[in-house]
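Down below are the structures I want you to see.
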Structure P
Amino acid sequence: MSTTTAHVSGQTRSGRAIRSLLIVWTVAIWGSRLRNIVVDDELGGLERVTSLAVALFLIAAAIAVGVSMVKEVAWHGRALGVLVVAGIARFTTRGIAILASSEWETGFKVVHTMLWAVTVALSVLAVREYAARQDSKIRS
């Protein structure tokens with residue numbers, strides 16, 4: 001069996017790898033954002049609290065996906081859905097605002113567009129793999 005089809009506890013290795021990569025990516029990106037929030041003197045009180053809440057929520061969602069994947073619990077699909085929707089929604093709303101603003105330099109816009117693209121790509125791949133796995137369970 002190849003690594004793309006070999007099963008590990010009912011899950012394909014590549015599927016676990018994709019979801020694991022999404023988890024690590026999310027924690028790394030939003031962990032870095034937490035650091036930036038703390039040291040940013042330009043953030044006002046409400047903006048700082050909101051930014052912290054978003055970053056902490058996304059990190060918690062990623063941890064929930066990891067725990068639910070390892071423990072193979074029934075709510076794994078819901079946790080994955082929350083992470084995917086929240087991550088894409090946040091990058092989409094913030095990404096559009098960054099791209100539309102003259103406040104940010106081109107390099108900043110390029111970096112955030114790449115972060116957005118990678119988040120969307122990993123999310124789509126993770127959901128596709130999860131849906132295929134669920135479909136194969138139904139058929140068997």
Structure Q
Amino acid sequence: MSNSNKSYFEMEDKYSECTLVCVTDQFRCEKLIKAGRLLADKTRTNLYIFNVNSPIEKKTDFSALEHLFNVSKENKAVMNIFYGKNVLEVLKKLVGEYNAVNVVTGCPESDNSILDSFWAAFPGLDFYMLESSGKLKKVQRTVAAV
């Protein structure tokens with residue numbers, strides 16, 4: 001199949017592993033996408049952007065999601081939106097299905113953030129948060145004593 005007959009997704013799917021960026025429906029998440037692109041280039045991985053929503057939680061800002069789709073495309077990434085009643089379980093499933101080795105997220109906004117459970121579920125994965133300075137910071141996780 002020539003390049004002209006391949007979809008955007010097929011042309012950009014160069015590597016077997018991926019960097020996964022988790023975004024919400026906020027315009028400021030474009031910083032996560034751009035940081036994810038740098039990390040994907042550095043680690044020679046594909047870049048996927050995911051937005052996972054619970055259909056019962058809140059109203060979605062579709063204008064922000066459209067903006068993030070455009071930013072994803074500009075950064076040679078594929079963005080997908082998923083819906084599920086249990087957002088954490090959807091995220092966990094996607095990590096395996098997409099063979100993620102790096103995951104970029106925002107910072108937890110509360111003590112009982114879903115991110116803490118997400119990070120704990122994959123001790124072998126590299127998780128990164130975007131600091132307010134714009135730098136990626138590797139998430140340091142502690143292992144509880146047995």
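Given that semi-axes √(5λ) of the Cα gyration tensor in Å, derived from a single structure, equals 32, 16, 12, which label among P, Q identifies that structure? Checking each candidate, the match is P. Looking across P, Q, the calculation of helix-only ellipticity at 222 nm (-39500 (n - 2.57) for each DSSP H run of 4 or more, over all residues; to 500) that yields -29000 traces back to P. Structures compared: P, Q; top value of distance in nm of label points 7 Å out along Cα→Cβ at positions 39 and 71, i.e. the largest, recorded for P.
Each reported figure results from applying straightforward, stated rules to the coordinates on display, with no laboratory input. Please read these numbers as outputs of a predicted model, since none were measured by experiment. Cβ atoms are built from the backbone, for glycine too; each structure is taken alone.
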